[in-house]
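Below, each structure is written out as structure tokens.
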Structure 1
């Protein structure tokens, strides 16, 4: 039997879980309206590439960072390549490996929309002070760790 405190905690956790899923959809809809040339997921792909330690990460590395399939990332990358934002090239040592590199056009494009992105982020976090921001940040880091652990447990179950 759950105590009232346990029940309140479970309800809050369920709300957080549902809220994350709902917010992800709502953020995607808002973000897709931010730029007519690029979806929010395409923006995320470019952001992940720009944060990689290597200037030309592999398609698989980027897919893993995004938590997306290699096929979905490749589809997005091909569209962005046609628009001149990315270059897809075969690895010099292993032709099976595709590498992604941001083009100078992409960097120029993002410099031009930097103010728009800053306004978007400021609006999104309008009522957040440092304490609220740090709390949410720490909580999300814990959730990311838990999801990674759950993924690993799932992979081990499939193997064994």
Structure 2
């Protein structure tokens, strides 16, 4: 009798890849403060052969939008975190920036999907319980950034 086999993970979507690559770039920017163009080139080089499988437009929006709007994103996040954003782990900070950017600008992405994708990034790349922190912060930020969508979802759920 053979032991049970673990099912292979489904292939990553182009959007998931774009979020992962944007996370790498935002992490690099938070740590070193390099130019966005140089960071993008480095991310492409590090992921040679795989980068073309990402949603390029979404990657560009997350990386460049995240860097260009870092102060505004941090202002949103600052209302919902328990310390200064500069004191957050760079991974969790970058994940929160991606989530906040998507909540603010990517209205084609349902708020629950934006939060879930950020949580998955935190599970894959962050600290042990970082995903719980990310979930709580972005849930509060979603209520601020997308009040009608959140209220409608909560009304449907009976909350």
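FYI, it's all coordinate maths here, none of it is from the lab. Nothing here was measured: the structure is a model prediction, and the numbers come from that model. Cβ atoms are built from the backbone, for glycine too; each structure is taken alone.
Given a value of 0.10 for FRET efficiency 1/(1 + (r/R0)^6) of positions 44 and 148 (r between Cβ atoms, R0 = 25 Å, to 0.05), calculated from one of 1, 2, which structure does it belong to?
Values: 1: 0.85; 2: 0.10.
Clearly, the read-out refers to 2.
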- Item | For FRET efficiency 1/(1 + (r/R0)^6) of positions 12 and 140 (r between Cβ atoms, R0 = 30 Å, to 0.05) computed as 1.00, the structure of 1, 2 it came from | 1
- Upon calculation of distance in nm of label points 7 Å out along Cα→Cβ at positions 36 and 68 from the atomic coordinates, which of the structures 1, 2 produces 0.5? 2
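Given a value of 59 for percent of Cα pairs over 14 Å apart, for residues 52-123 alone, point me to the structure among 1, 2 it was derived from.
Details: 1: 65; 2: 59.
It traces back to 2.
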- For the read-out log10 I(q)/I(0) by the Debye sum over Cα atoms at q = 0.09, 0.15 Å⁻¹, a value of -0.42, -1.04 was computed from one structure; give its label from 1, 2. 1
- Task: Could you tell me which structure in 1, 2 was used to calculate distance in nm of label points 7 Å out along Cα→Cβ at positions 84 and 132 as 2.7?
- Result: 2
- Query: One of 1, 2 was used to compute relative contact order in percent (Cα under 8 Å, 6 or more apart), and the answer was 13. Which one was it?
  - Reply: 1
- Ranked by volume of the Cα convex hull per residue in Å³, for residues 20-75 alone, the structure on top of 1, 2 with the greatest value is 1
